[in-house]
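Chemist: Structures given as structure tokens follow.
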Structure P
Amino acid sequence: MDKEIIRQYRTFLKDSIRKTIDFSQTDQNRGISPPPVEKPFSKEKKRVDLIRADQFNDICKVDLKTAIQTRESRRTYSSKAITIKELSFLLWATQGIRQHLAPGHALRTVPSAGCRHAFETYLCVFNVQGLEQGVYRYLPVERQLLLEFTDEHLKHKVVEATFRQGWVADSAVTFVWTAIPYRMEWRYDIDSAKVIAIEAGHICQNLYLACEAIEAGTCAIAAYDQEKMDELLKIDGEDEITVYIAPVGKK
């Protein structure tokens, strides 16, 4: 690859990018209200209540040290379904809200620069007790799942969108994280790309450890067809973009 192209791609990794930003001109410093902490949704769509965090006391089968030590990428899953309590735990561990602050700000279970939390969590549900197959979105404020749509060809579409990695559809549920860049741009302007990339890692590592804790497994995927994945989720690929994927299944 051309060295100049490589240099340009690497720019966003350098702290020196901040030298090009006039932070006085960000929407935050211009007094514009922050975007909401979760993507708006139609009240007419079906929603499913999730289990509260104070009911997770008995859900972990292993301690944190063991989870860290045994964590690995797992691409083979049993046919056992994931329970709604287990799914609630995984969602809480990766994007659960711990405390609401000022409007547009909330503390979650993962760190985020400036408390901006640019991510939305979608679920391609295949084998979760009590849930029909379909695409859902996590609503952390309401502590609910929103059924976006059902699709009898969902497994095929997910496999196609991940370059025919067939094991992705063997999962009980496949997590798909999208970024809404403006949530971060509101505060950090063009420096947001670097921060969003970092935070995807925070989220997915929590999923790895939470999966180990409930005797499940996951494997992070960054190899996917951007247009097909965005189209599958029915997002525009501009103001909301697929960033990371992680199938989950029981061992």
Structure Q
Amino acid sequence: MTIANEIEIRQLSALSEFAEAVRLQREIWGFDDVELLPRRLFVVASKIGGQVLGAFDGAKMAAFCLCIPGLKPGGKYYLHSHMLGVLPEYRNLGLGRMMKLKQREYALRSDVDLIEWTFDPLELKNAFFNIERLGAIVRRYVHNQYGTTSSHLHGGLPTDRLVPEWWIRSRRVEELLSRGLLEHGNVEARISVPADIAAIRQQAPDKAREIQRQIAARFDELFRSELAVIGFEKTGSAGTYLLGRWESE
């Protein structure tokens, strides 16, 4: 069986490699062709300050990660990590974290201190990874960011998204990467999602939509109160977002 230390992670540069990243999108998400990121976007990203990574098991690409440069109001540059995909048989090997850390190295060399991306608040595994394993915080909820897609993973629901901010030079991130533990500070509010939300999404989409509406309203309320997601807890019955005060360091 392949293990993580047998995987090579490197920058993609060949057109054939970019084409393989396009093919992986179909296999991982099941997107219709109109929703695929085209090869030319990978080419452009690699030439304008973005980064395209591939994870290889021998000659086979098992995962890819794409980020593009962004500009905040006021002239602050950051990286937007737009897509990270791992083939099903290579999940739970730590590839996602390995690729994000490679992305962080690239950003540090480029004098960038912020990386952002989006994720589905109902995807509890992703929430735990982004917050507890990487140290991202969250202060924004976006309703139906991409519209309804053809992906079976989205289950026909609106593509509501949280926007994690990964402040890669912060004390929070440095201590997490060195100690492997994240301190949550003072938790002022919690938002819980049922642990079986994936099954609910497939078997009872109307119920899943109602859960989505409820947590969206709660996130909107708490973000207006200037709280941020600073932690995430998992139990057998729920995944819970922990919110509190956060200030940049």
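Bear in mind these aren't lab numbers, they're just calculated from the coordinates by the rules spelled out. Just so we're clear, the structure is a prediction, and the values are computed from it rather than from any experiment. Cβ atoms are built from the backbone, for glycine too; each structure is taken alone.
Chemist: To which of P, Q does the computed value 2.3 (distance in nm of label points 7 Å out along Cα→Cβ at positions 81 and 161) belong?
Modeler: Only structure P yields this read-out.
Chemist: Identify the structure, out of P, Q, from whose coordinates distance in nm of label points 7 Å out along Cα→Cβ at positions 137 and 209 was calculated to give 2.9.
Modeler: Structure P accounts for this read-out.
Chemist: To test your reading of the models, identify which of P, Q gives 3.7 for distance in nm of label points 7 Å out along Cα→Cβ at positions 89 and 121 when calculated.
Modeler: Source structure for this number: Q.
Chemist: Of the structures labelled P, Q, which one yields 15 when relative contact order in percent (Cα under 8 Å, 6 or more apart) is computed from its coordinates?
Modeler: Here the read-out was taken from Q.
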